[in-house]
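Engineer: Once you scroll down, you'll see the structures, which are given as structure tokens.
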Structure I
Amino acid sequence: MRMVRRERLTRLARMTGWAARVAVGAVAGAGLLAGSGAWAYPGGTPHLQTDAAPYCASCHSSRSEEALAGTGARAVKELAANKHLALIENGKEGYEKLTPAERLELVRQIKALDEASTVSLNAQPKVKPGEIFKVTVDVTGGAGPVVGVGLLDVAHRWLARPVTGEGFFVVKPPDIIGQDFKEQTRWLERRPEALRRNLTFVNVLGIHSNASKGEWGRAQVVWTLQAPQKPGIYSLVAGYWYGTEKGSPLGYTEDPVRGKMVRGGGAGHSGRILFSDSFKVTVQ
């Protein structure tokens with residue numbers, strides 16, 4: 001099943017010209033970071049209440065080559081081991097102030113946080129055309145204090161679209177349940193009500209993980225969707241945007257005004273993009 005999925009994504013990448021997508025993603029990510037360090041994870045998108053796709057996060061790393069199938073050698077460069085952890089191990093780009101032993105410990109703790117960070121999606125496998133149904137996405141881990149969660153059509157960094165591209169319609173604002181098991185509305189309410197808040201992407205606030213103590217964050221987002229009118233088999237994928245370095249005492253510095261600042265910097269590669277397994281919904 002995994003090989004079939006990889007081959008499908010590879011064909012998609014070749015057919016749609018992934019190189020152009022890479023260029024667009026890099027420009028978008030750079031522009032986002034240039035405006036304000038607070039606009040990039042792990043600070044979330046406090047000023048951007050709209051749909052999002054993972055190509056915009058060019059500063060993030062991936063945990064598997066499958067997330068960049070069809071992109072050749074570029075996929076290897078985007079892996080967290082090469083794009084992020086290697087810089088820590090070699091004491092480059094902000095990590096030179098740590099001792100060799102501290103760098104090794106930071107890498108160990110980040111790997112533990114990555115292992116504990118998961119995303120899963122559950123929904124009805126069969127619905128009628130136009131039927132309204134719920135999609136539940138659960139996430140764990142992530143350094144916080146903010147993580148991003150979204151509904152996509154495929155598990156690919158540079159090819160994924162918001163799930164509305166598949167013909168689904170978001171009926172109402174998604175329900176966000178934070179780490180404290182309480183419902184959150186603050187991020188969504190920053191979007192003018194007249195524009196509707198039925199987004200495919202949300203920020204979840206108040207997430208906290210501590211890899212040195214083995215304590216991991218959690219959250220849940222529930223979307224209410226209307227199925228496409230055309231019968232067929234459709235794909236639903238959950239995307240998870242999260243940071244790593246604030247989940248380790250060694251991964252950040254303290255600023256008297258801005259608080260915790262990731263050691264690798266706002267334009268670093270400590271963020272991650274993770275995808276759930278593809279969930280097939282049959283409309284008939």
Structure II
Amino acid sequence: MKFLLVTLCAGLLFACKKGSGGFNDTTSFTANVRAQTDDQVRISNTIDAVFNDVDSVLGNPAISLCAGGVGIDTTVDPRIIQIAYGGSTCGFTKYLKGVITISYVPGTNWNDPLDTVAVNFYNVAINTPPDTNTILFNGKCSYTNVTGGSLSGLGAGGPSPVIHTITGVNLNLAYNSYWPSTWQIARRRTYTNNGGLTISTAGMDSVGGFAAISEWGGNRFGNSMIVGVDSPLVIDQGCGWQLTRGQIRLYNPAGVTSMIYGLDSTGAASDCPPAGVPYHYKMAWSGTDQNPYTAILPYP
């Protein structure tokens with residue numbers, strides 16, 4: 001999976017007006033940096049939320065999900081499992097709407113090593129109320145159980161770890177329904193049991209001279225962006241399946257943004273926060289035509 005990223009606005013990070021002395025609207029620049037990093041949190045969290053549900057359904061097709069209704073069609077080839085998201089998810093902190101389908105060949109077993117299913121996104125929309133910025137997902141991913149084994153067996157003290165990979169080519173993302181872009185995904189998810197399941201996500205491709213890349217595509221400002229994982233992104237079952245730590249780097253034509261997850265409002269690493277208190281991330285941007293910029297922001 002090697003793709004050339006086309007820069008639609010060469011040399012520009014955002015669709016901002018620019019003068020000879022750099023960006024002439026610092027307020028807009030700051031807002032746009034934050035919009036890009038918030039988008040990345042939403043994209044990453046949506047991928048994680050959907051594939052956590054895929055894990056649950058593959059483990060037990062009869063399961064009831066609080067985030068969406070599950071339907072199974074065993075009369076077609078390949079077989080189809082459908083999850084329909086109707087709006088607010090568990091806890092009502094996210095808004096997730098749309099449909100995903102899981103397709104698999106009859107007679108195959110998801111717990112076998114290298115077994116692969118297809119996961120299709122159909123108008124899957126995510127946002128975080130009361131924020132109305134929405135990202136719409138369409139496209140197909142391949143989901144592979146590299147090591148084999150079940151997550152329920154892992155939770156019962158079975159062999160560790162279990163490794164799954166997500167690869168997606170030419171997924172369509174639309175920001176607020178009318179800023180389209182194309183994305184690729186190359187993620188490796190490693191599951192361990194430490195008194196509860198922990199999922200550690202790493203990038204598994206090389207793009208544009210950068211290693212450990214998990215996603216790449218276009219941002220809402222019409223520029224190419226590459227997402228590298230510097231430190232694995234960790235989700236803990238004991239913390240409500242939240243992203244509790246990890247670090248990524250966003251590369252685009254005009255600069256680099258570092259993002260550190262799992263912090264409190266002061267920027268210190270945090271244990272699972274109390275209900276109603278969000279995790280924060282620290283972002284630090286450096287690049288051309290603008291002074292370096294740093295902020296600590298709550299998860300969107």
Structure III
Amino acid sequence: MIIEALFLAKDLEGTAKKSIVLIDVLRTSATLATMLKSGARNVIVASRPEEARAHRDRLGECLLCGESGGRRLPDFDYGNSPSDYARLDLAGKQIVFTSSNGAKAMAQLVGEGRRLFIGSYPNAAAVVRAALADAERRSADIAIVGSGGDMGTRYGIEDCHCAGFLVDLLFQQMTGQPNWAEVGQAGDLHHIGEKWALQDSAFMALQLYRSLGLDFDRIVQRSVDGQNLRTLGLDVDFPDCLVVDSTDVVPEVTVSPEGYLLVNPDGSLSDRARSLPPCGEPTG
């Protein structure tokens with residue numbers, strides 16, 4: 001079984017069974033985990049704002065949330081700032097959410113034979129446990145995928161670095177060893193035990209993480225996406241996106257029978273999610 005790190009969703013190919021961790025450091029990964037931690041019943045994901053509005057019209061009472069180009073849209077209830085949702089009581093609430101990069105990547109990555117988890121620094125240990133347990137159970141490969149920027153067309157150093165961090169945590173959980181470099185690999189750094197092998201992409205991401213450590217000032221705040229958020233006055237979101245292991249919530253993306261992209265903890269579906277109106281634009 002293999003571990004790969006892909007820096008854009010469009011790079012994932014093939015039909016092999018996959019346990020996928022999608023990363024959107026700035027800011028969708030943290031936002032979705034916070035929504036669920038704050039009690040949201042379901043989050044329905046739309047890849048475009050107009051699709052989100054159409055979902056809202058079908059569903060009736062719900063919160064319309066997210067952003068385009070980093071900014072909350074004027075008719076949306078909330079944006080893509082995890083700190084907003086940390087202050088809200090979302091118990092029982094249904095949310096429709098869209099974002100420029102993460103939401104589009106989810107729509108590209110769901111599929112038969114795949115389980116799709118959402119992860120980043122705040123739920124790093126928990127999402128790695130979930131992905132590894134699923135991969136071991138199903139004899140599936142693991143793919144760690146970045147959302148990137150510019151509508152999923154440009155690599156983001158923050159997502160690439162986080163992918164390397166998660167590869168390192170996978171190694172630790174597989175071996176019980178605290179440090180990759182301290183374990184003898186018999187000259188073959190691409191293999192972990194008898195079952196797992198790193199693709200070059202995962203090894204490259206690991207080396208990026210190992211070279212920079214968790215120096216978020218260098219990695220994230222100086223990235224293109226970090227600078228864009230700073231320009232928009234949204235760098236206040238950085239702390240919520242960058243704290244390591246602040247939650248054990250693992251959002252999972254599934255597709256409802258009606259065609260909606262649903263985000264719930266561990267793929268669970270609420271009663272309300274099981275009786276959604278037909279989706280006019282099936283996804284996945």
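Every read-out reported here was derived from the displayed coordinates using simple, explicitly stated rules and does not represent laboratory data. These numbers come from a predicted model, not from an experiment.
Engineer: Here helix-only ellipticity at 222 nm (-39500 (n - 2.57) for each DSSP H run of 4 or more, over all residues; to 500) was calculated and came to -10000; which of the structures I, II, III was it taken from?
Structural biologist: III
Engineer: Follow-up. Output the label of whichever structure in I, II, III has the greatest value of relative contact order in percent (Cα under 8 Å, 6 or more apart). Don't jump to the answer; show the numbers that get you there.
Structural biologist: Details: I: 26; II: 13; III: 30.
If we compare relative contact order in percent (Cα under 8 Å, 6 or more apart) over I, II, III, the biggest value is for III.
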